[in-house]
1. As an exercise: relative contact order in percent (Cα under 8 Å, 6 or more apart), calculated from one structure in P, Q, R, equals 20. Which structure is it?
2. Supply the structure label, taken from P, Q, R, corresponding to helix-only ellipticity at 222 nm (-39500 (n - 2.57) for each DSSP H run of 4 or more, over all residues; to 500) with the calculated value -18000.
3. When Kirkwood radius over Cα pairs in Å is calculated for each of the structures P, Q, R, which structure yields the highest value?
Structure P
Amino acid sequence: LYVGSQDAAADLPLLQSRGVTHVVNAAGASVPEFHWSSLSYLSLPLLDLPECALSDAVIGAVGDFVEGALSSGGAVLIHCNAGVSRSSALAIAFLMTRRGAGYQEALSRVRSVRAAACPNEGFRRQLRDLERRLKPDQN
């Protein structure tokens, strides 16, 4: 699972060298859609604004898409414009919902591979709320 910017999504040789088979565009139409024919895509029109909702439907769709790719031996790039907020928030949500990580653990794991990862305040709040729902006995 990789987290990056639109620049990474535009670099087919880079994607191929990392074995990327699936791409999640967390910025929707606000960044160019490259749609390399050899890759599968999920596009989500998320805005990098604190009031943008990371709904259960969005988190579930990303989880299903990523899980499907990984279970078939693929690799996934989750990207947005700069690879800082939206993409990292979705990667964190995946680690929380599908790998059982708490918020801080998931954030640390994402930052270990993408130092710039920094979900906006609204996404951080929603991810902490998600953690409370996923692990009510630890709150």
Structure Q
Amino acid sequence: DVALWHERDISHSSAERIIIPDTLTLLDYMLHRFSNIVERLTVFPERMKSNMGLTYGLIYSQRVMLKLIDSGMTREQAYDLVQPLTKQSWDKGIQFRDLVEGSKPITDALNEEQINDAFDYHYHIRHVDEIFARVGLD
């Protein structure tokens, strides 16, 4: 016998009787555990800022590269300017911003306001309030 599209077949009954209920039970357990984590979550903003500082400002390298692209450079040109600075920053423990401000090709392409904008951490947290509101933490 070949089951047609609209006919039921006993070969799928295990999914209906076992897998689906077990999956939903596990999902319920996971959601309860996660809600407990979120409810008891303690945030230390100053510690978060100090952790960002451990990167020597490398978290802003993408923004610098995108600003260079917006200024008219190709992606490859911008990458070739930014990549050596990121390696130097990490290897020698130098702030990335200092290297950017000391790079003539970059300062020729970007003015002070554009560089300040690239290094503004508010860009990265601009949607935080919306995210908190979505999960009921406003």
Structure R
Amino acid sequence: MTQFENCEQIPKLPPEYSQTYQKLKQHVTEINQAIAQRTDVASLKASVADLQVFFKTHIRMLNSDELDAALAHQVQSFNVEIDKQLRLLSMDVMFLQAAKQASTADQRLNQMRDRLTLLLRYCDGLLEER
């Protein structure tokens, strides 16, 4: 069992946090939909860059001092993983842009979908009722 699977004893996120993570989840969902609609790579690249900016300017700026220690640790752990996946997603877009064969592009799109699904799971993990 990972540290993300046992959240029952950790308090609920304050509304400011919940709203911000809900917005992050919405951004991720929009990118997922753009991939499903075969949006051009330049638009995907811009959307992923916007997502990274949102994470850095909204999520990272939340003050964890007001949180319960266990919740603050949990949020920090999720944020580290979200940040990592966002950086990898950015790399996936660059590789997608460089793909010359349709099969390679499809592999990159599948990888991006997997990362976006993981990001949605992280958001859900933070937003779930405890």
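1. Clearly, the read-out refers to Q.
2. This value belongs to structure Q.
3. Numbers: P: 14.8; Q: 19.8; R: 15.4.
Across P, Q, R, Kirkwood radius over Cα pairs in Å peaks for Q.
None of the figures in this text is laboratory data; all of them are computed from the coordinates on show. Note that this is a predicted model, so its numbers are computed, not measured.
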